[in-house]
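Readers should treat all values here as calculations from the given coordinates under stated rules, not as data from a laboratory. This structure is a prediction, so every number in the text was calculated from the model and none was measured.
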Structure I
Amino acid sequence: MVAVFVKENVKEGMRDAYVEYMQEAIRLTKLEDGNIAYDLYEPADEPGGCAMIEVWESKEALDRHMQSEHFKKYIPGGDAYKTAPSKIQIFERL
């Protein structure tokens with residue numbers, strides 16, 4: 001099992017628009033084989049911030065996700081809402 005934490009630096013005043021933009025990508029990702037969880041969160045210590053937390057059955061399932069059409073469409077498109085590239089951490093279950 002792998003978990004992914006993606007920290008987003010969303011432009012001031014654009015967080016709600018970014019969340020709305022990502023809704024279809026979230027919906028489609030949750031339908032993928034091997035996806036356990038995929039949701040956006042607001043950090044408790046950073047109002048207006050945004051983070052994606054994902055859980056996948058395997059690294060192979062995550063790799064397939066990163067080749068999906070919706071990943072290739074929505075992830076680069078989300079850059080218009082951000083001040084910096086996403087910070088991505090991948091964790092393997094112990």
Structure II
Amino acid sequence: MTFIVRSQADRDVAEAIEYYLDQETPQSAERFANAVDVAYDDIIDAPTRPRVVEYGFREKKLKKFPYSVLYSIEESEIVVVAVYHDERDRAKLRDRI
């Protein structure tokens with residue numbers, strides 16, 4: 001399967017890294033980026049394992065961070081649509097369908 005990260009999901013990651021750099025430490029930002037990479041690898045290894053949540057997206061929670069990777073499986077593609085803070089309003093995800 002092809003693994004695709006939409007530009008909005010890339011922006012989600014960049015914004016979170018910026019937050020951790022500004023509000024926490026560079027090490028926190030690096031740990032966050034690594035957690036995203038691990039989640040991506042887990043999704044690639046077993047794309048159907050995480051449960052289906054809102055709007056038909058699957059959800060892979062990041063370890064040690066309050067974020068989830070939301071993605072869909074479309075034919076032969078895994079498409080990451082968001083890396084969303086767990087307390088953020090998910091109604092806005094409709095715009096990413």
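Observations on the structure shown:
- For -10000 (helix-only ellipticity at 222 nm (-39500 (n - 2.57) for each DSSP H run of 4 or more, over all residues; to 500), calculated) the corresponding structure among I, II: I
- Comparison of I, II - label where relative contact order in percent (Cα under 8 Å, 6 or more apart) is highest: I
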